[in-house]
Structure P
């Protein structure tokens, strides 16, 4: 999985560099290309880090759902409603984490 997460300033800088490179299409644009590559590299690194963090959140949410289901099964009648609500809350957190990862 590869992608880029550009900051607002990086998007603006890339746009200016691309326009500058287009104006110099027949000249030397190696400096522009190097700077674009640096921006792309930073954005790709940021994207990968964010994806790994989101993957960890999903894994933690799955563990919480499993623990909540076990607690619900082990709960006696007086604790069952609270355990059921805890399971539903854990499932909601899992859905939000999975949605954020997409």
Structure Q
């Protein structure tokens, strides 16, 4: 599952792949990417370099987990694994993702 930055915000691609989770900058320049993060409620800065917090509500919306039980199961499994590694915030509302920087 990839969180992709676009000129219109963020979207989720590879929605059936729960083994790979990261954020891609897409075609945005560095200043555009920083502005997109700053304008987003779904993706927020993380204390570690090259990482972001991604809202679990955003992931549920993007994956349509209400109508897709297989996606719900996959997302819950991914979040449980992430939590076991300390990659979910204390409130359980955001999961950490590294930023894949092209180059």
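Just so you know, all these numbers are worked out from the coordinates, no wet-lab data involved. Keep in mind it's a predicted model, so treat the numbers as computed, not measured. Cβ atoms are built from the backbone, for glycine too; each structure is taken alone.
Figures for the structure shown
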| read-out | value |
| --- | --- |
| Which entry (P, Q) yields the derived value -10000 for helix-only ellipticity at 222 nm (-39500 (n - 2.57) for each DSSP H run of 4 or more, over all residues; to 500) | Q |
| Computed 0.65 for FRET efficiency 1/(1 + (r/R0)^6) of positions 33 and 65 (r between Cβ atoms, R0 = 30 Å, to 0.05) - originating structure among P, Q | Q |
| With P(r) over Cα pairs in 10 Å bins from 0, in percent derived as 15, 26, 19, 15, 12, 8, 4, 1, matching label from P, Q | P |
| Origin of the derived value 2.6 (distance in nm of label points 7 Å out along Cα→Cβ at positions 57 and 81; candidates P, Q) | Q |
| Highest-scoring label, criterion being FRET efficiency 1/(1 + (r/R0)^6) of positions 41 and 89 (r between Cβ atoms, R0 = 30 Å, to 0.05), among P, Q | Q |
